[in-house]
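Please find the structures below.
Only the coordinates and a few stated rules stand behind these numbers; no lab work does. Computed from a predicted model, the values in this text were never measured in an experiment. Cβ atoms are built from the backbone, for glycine too; each structure is taken alone.
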Structure P
Amino acid sequence: MKKILLTILAVFMTVFGVMASEQEQGFDPGSVIIGHVTDAHSWHMFDYHSADGQEHAVALSLPVILIRDGHVDVFSSARFHHGHADYKGYRLVGGGAEKEEVICVDAEGNPLLNEAGKVVKPIDLSITKTSAAIMIATVLLIVIVFVAKAGYKKRKNQAPKGLQSLVEMLVVFVRDSIVRPMIGEKHYERYLPYLLTLFFFIFFCNILGLIPFFPAGANVTGNLAVTATLAVITFFITNISGNKHYWVDIFNTPGVPAWLKIFPLMPIVELVGVFTKPIVLMIRLFANMTAGHIVILGFVVIIFILSNLFGTAVGGAVSVVSVVFSVFISVLECLVAYIQAFVFTMLSALYIGMAVAEPHHENA
C-alpha cells in the first residue's frame, strides 16, 4: 500500500512540476492534457530552471528516421532542440494540443509547398515515444517470462514462488477462464500462445502507463495505431482460421427467411459485422485508457485554472478535493488496466471461437 501511495504522490509531483513551469509561460489546459497523452519524437521527463533563470527541458532524445525523395536521413531528435531549430531541411512542428510531426522547409526556413499548396512532409519512420515504450515493454515482458521459466527449472515439482507464482496464476486464468471456454477443447491450444501474448502485452503496457517515471509513463494503449494493429492481427487470425461453416453462416445465415437472403440484406449485415468487430476492439481499448489519463489530468489542471482566475488561496483549497478525486481515479485505473486486457483478450478469443466452431445438428 505504501508503494502505491508513493507512486501516486510521484505522479502528482511530476504533473504539478510540469504544469507549474507551463503556468509561468501562460497556462493552456487543453495543450497540457493532450500533450501528456499523445505521441512525441522525444521522451520528456521534467523541466528545471538554471541559475540565470533559463528553463531547460530534460528529455530522452529518440532516433528520427525520415525518407524524402528516396533519400533516408537518420539523426537524433535533439537536433530539433524541442522544435526551436531546423535540421537538414526538416522542422518539428506541433506538440501540445496539435499533432507533433516533421515537415520540410527551405534554406530560409519557410515550409515547402507542393503543387496543391500543401506542406511537404517526409515519410516518418522515427522511433517515437510510443515505439520506444513498446520495445521497453516487450523486453521487460521477455525478462519476466524467462525469470519465471528459470524458477520452474530450479524448483521442479515444487509450488511456484514469487514472480513465478504471479505469472502462473495469470497464465492459468487466461487459459481456463478465457481461451478454453471461448474456443473449445479441440482448438484452444492452437491459439493460446497468441492470446496469452495479447493479454500480457496489453496488461503490462496499461500498468506501465500509470507509472510516471522513465522507462514507464507512455500512453501506449491510448494510441489508436497500437490498438488498431492489435485488432487487425485478431481480424486476420479470425478470418484465416474461419472454417466452411463460418463463411456459410455469413452468406447463407440459417434461420433467416429466404427473401432476406435473396435481397441480400442479411449477408450484407453479416459481412459488415466481420469488419466492425475489430473496429470495436480498437476503439474500446483506446477510448478507455485515454479517458482515464484525461480525467486524472483534468482534475489536476482545475487547480491551476482556479489559481489563475481567483488566486492561489482558492487553488490551494480546491487542490485537496482535486487530489482526492485524482487518487481515486488512479486506483480505479489500476482495475481498468486489468479489465481492458481481459475484455480485449476475451473478445478476440470469442471471435476466433466463432470462426472455428463446428456446427451442432439437431436430430429430427
Structure Q
Amino acid sequence: MRYAPSELRAFAAALLAAAGLDGDKPAIVAERLVAADGMGHTTHGLAQLGDYLEEIEAGRMAKTGEPAILSDRGAVAVWDARRLPGVWVTALAVTTAVERARIYGSASIAIRRSHHIACLAAFLPIATDAGMMVLLSSSDPSDAHVAPFGGTKAVFTPDPIAIGIPTSGDAILIDTSASITTAGLSARLRGEGGRFPGLWAQDAAGRPSDDPAVLIADPKGTLLPTGGADHGHKGYGLALMVEALTQGLSGYGRADGESEWGASVFVEVFDPEAFAGRAAFLRQTDFVAEACRANPPIDPARPVRLPGAKALSGLQRAETEGLTLHPGILSGLEPFANALGVAMPDVRT
C-alpha cells in the first residue's frame, strides 16, 4: 500500500497537535519523520511517532515553549532544549545556524536536554538546499549500547554523525554512526526473529555475534563499534568525538546521571562563500563526485553511487508514486488515532 506523503504529514501533524504540541512543532516534526521514511530510514521515521506520543502523554516530552539560551556569541551558541521535541529543536538549530553562517561564515549550536531527534539525514537538506555544508551529530546520555573497543560494558549510544555537502547537482548526504548499526534496527530484527547480516554485536564475554538477542540477555551484550571486532578502534574514536561535540560542548551529559530518553546535539554549518568562495567549493566537490560516479564498478549492474543518492531518489519517488511504509508502522499508530480522534490516512490509488 502506498500513501501520499502529504497525507502522512497531515496525519502525523494532526496526532501531535491533538496530543498538545503547540505552534509549528507538529508540522515540522511530521515533515522530518515522513522525510526519513522517504529516504529509507524506516526505523527513524514514523516508527518513532508512537513513542513520541507516549512521551508527551507521560509528561516526558515538553509540549510548549522555546529552548533556553545558555550562551550566545553569535557564531557559537548553547541551548537548553528543556525536553522539547528533538526533531523540532534540531530543525530550528540547523535553520538558525544557516542564517548565522551567512553572517559569520560558520555557525555552531550545541544543545543539551533535547528529546530524541530521529533521523539525522532528514535535516541535512535544510542546509544543503541553501548552498551550505552542514555537520550534525547526536548522542543520548541516558542510555548505552556500545562498548569501547576492547571492552565488554556499554558506554556509548550508536552516536550518529551526518554531513551534507553541496554540489552543482544533488547534494552528498552522509548519515553514518560510530557503531555498526542502530538500537532501533536491532530492536526491529529482534522483534521479527531476525539476525544481523554480519557479526555486528558481541555477547557479555566479548564473543562476536549476529544475534540481536544478545543485547537484552542477562548479562547484556553490546553493539560493536564501526569496524567491528577487527577494526572497531575506528568507531570507538568517532564515538569519543561525538560525545565531546554533543555533551562536552553543551556542558551536560553522562557525567550528570541523565535518565530520561533524549539527546545531546551538535550542529555546525559552513558557508563556502566565506572560505575560498562558492564557485571554488563546487569545483572541488563536483570533481570528486564525478570521479566517484564514473569509477569502474566491481559489479557493472551496481554502479558506484554517492551517499544520499538513494535517499534523494526515494524522496522524489515518494512524491510521485506514493510512499510504502514498513509493515506495522501505521497499524501501531491506529490506537493513538482512535484515542485522539484523528482519521487514518487514505491509501493512494
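Data for the structure
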item: Source structure (of P, Q) for helix-only ellipticity at 222 nm (-39500 (n - 2.57) for each DSSP H run of 4 or more, over all residues; to 500), computed value -11500; result: Q
item: Entry that produces 11 once percent of Cα pairs over 40 Å apart is calculated, selected from P, Q; result: Q
item: Read-out FRET efficiency 1/(1 + (r/R0)^6) of positions 66 and 226 (r between Cβ atoms, R0 = 25 Å, to 0.05), computed value 0.10, structure in P, Q; result: Q
item: Which of P, Q yields 0.25 [FRET efficiency 1/(1 + (r/R0)^6) of positions 122 and 306 (r between Cβ atoms, R0 = 35 Å, to 0.05), calculated]; result: P
item: Computed 12.9 for mean count of other Cβ atoms within 10 Å over residues 146-153 - originating structure among P, Q; result: P
item: Parent structure of the calculated result 17, given that relative contact order in percent (Cα under 8 Å, 6 or more apart) is the read-out and P, Q the choices; result: P
item: Parent structure of the calculated result 10.2, given that mean count of other Cβ atoms within 10 Å over residues 114-121 is the read-out and P, Q the choices; result: P
item: If distance in nm of label points 7 Å out along Cα→Cβ at positions 90 and 322 is computed and equals 3.7, the structure in P, Q; result: P
item: Winner on percent of Cα pairs over 19 Å apart, for residues 274-329 alone once structures P, Q are ranked, highest first; result: Q
